[in-house]
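We did not get these values from a lab; they are worked out from the coordinates using the rules stated. Keep in mind the model is a prediction, meaning the values are calculated, not measured. Cβ atoms are built from the backbone, for glycine too; each structure is taken alone.
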Structure I
Amino acid sequence: MAKTIIGLDKEKSSKLVDDLNVLLANFQLYYQNLRGLHWNIKGKNFFELHMKFEELYTDSQLKIDLIAERVLTLQGEPLHTFEDYIKKGSVPVGKGISNDEKAVTLVVNSLSELLKIERTILETSDNANDEGTNSMMSDFIAEQEKTVWMLNAWLSK
């Protein structure tokens with residue numbers, strides 16, 4: 001069985017690289033959504049949401065870098081074109097959203113999609129004995145689940 005430079009099965013690592021690139025593409029779309037929401041939000045919740053969307057897109061930038069670096073650690077190549085992001089993306093794309101409830105709903109739906117992808121990667125990384133990817137996914141999932149709970153509380157759902 002061929003091994004990567006960090007001692008993981010090459011075939012299993014290759015599958016993880018593919019899955020992580022799907023996550024990377026979706027995080028890039030999520031990030032762009034957040035930028036648009038940050039710029040375009042209007043109404044009585046402007047100040048609160050403008051700051052929240054900035055907090056979320058700043059966090060997304062960090063996660064995007066972590067995902068890309070994990071792909072490189074697994075000896076893969078991170079996706080880096082919008083063409084690839086659109087092909088691999090499943091996060092809903094928001095365009096022209098300025099309403100507070102529609103904006104927050106888009107974020108919740110996007111995070112729900114990211115969580116599905118991350119749970120799949122968590123299972124795959126566990127089967128590959130890849131503690132680095134596994135730990136990263138666990139951290140992402142715990143944080144995003146809390147964010148979904150808080151945003152749903154804001155939406156009063």
Structure II
Amino acid sequence: MTGLLALIYLYVKAFHVMAVMSWMAGLFYLPRLFVYHVERGAKADEPAASLLIMEDKLLRLIMRPAMIATWVSGLILVLTPGVVDWSMSWPWVKAGCVLIMTWFHGWCAGQRRALAQGIWLSGKRYRLMNEVPTLLMIVIVLSVILKY
């Protein structure tokens with residue numbers, strides 16, 4: 001099994017990077033759609049309906065599959081011998097940030113359901129939450145590249 005993991009390592013790593021990019025794109029954009037929904041879509045029925053469709057499709061068709069692909073490929077990378085030195089702090093920092101990112105994904109899904117029911121936070125709050133994935137991405141990239 002370890003021979004197979006070593007053999008496919010670079011392919012899995014490339015797939016992981018692509019999956020992360022797709023997931024992050026959605027995590028960056030969905031809260032921005034929430035801002036538009038609250039500040040512009042609430043004033044007329046049709047824009048709100050269009051935003052609901054966009055939010056739903058982004059979450060279901062792009063973000064969820066990308067998150068699953070990120071997790072699966074990431075776990076395969078972790079299982080590849082010699083890739084992660086668990087005595088260092090960087091894999092633990094990254095793992096913690098990925099768990100928070102996954103929580104944020106769930107929070108976004110909950111907010112999309114709330115918006116569909118006409119319940120929402122302020123545009124300012126959604127703007128603030130829109131910074132969460134950026135901060136997590138910075139910590140993840142620095143920890144993985146610098147290996148601190």
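With FRET efficiency 1/(1 + (r/R0)^6) of positions 94 and 126 (r between Cβ atoms, R0 = 25 Å, to 0.05) coming out at 0.40, pick the structure among I, II it was computed from. It must be structure II, since only it matches. Using the calculated result 18.9 for mean count of other Cβ atoms within 10 Å over residues 22-29, pick out the matching structure from I, II. Matching structure: II. Largest in Kirkwood radius over Cα pairs in Å among the labelled structures I, II is structure II.
Computing distance in nm of label points 7 Å out along Cα→Cβ at positions 38 and 78 across structures I, II gives 1.7 for structure I.
Once relative contact order in percent (Cα under 8 Å, 6 or more apart) is computed for every structure in I, II, the highest value turns out to be that of II.
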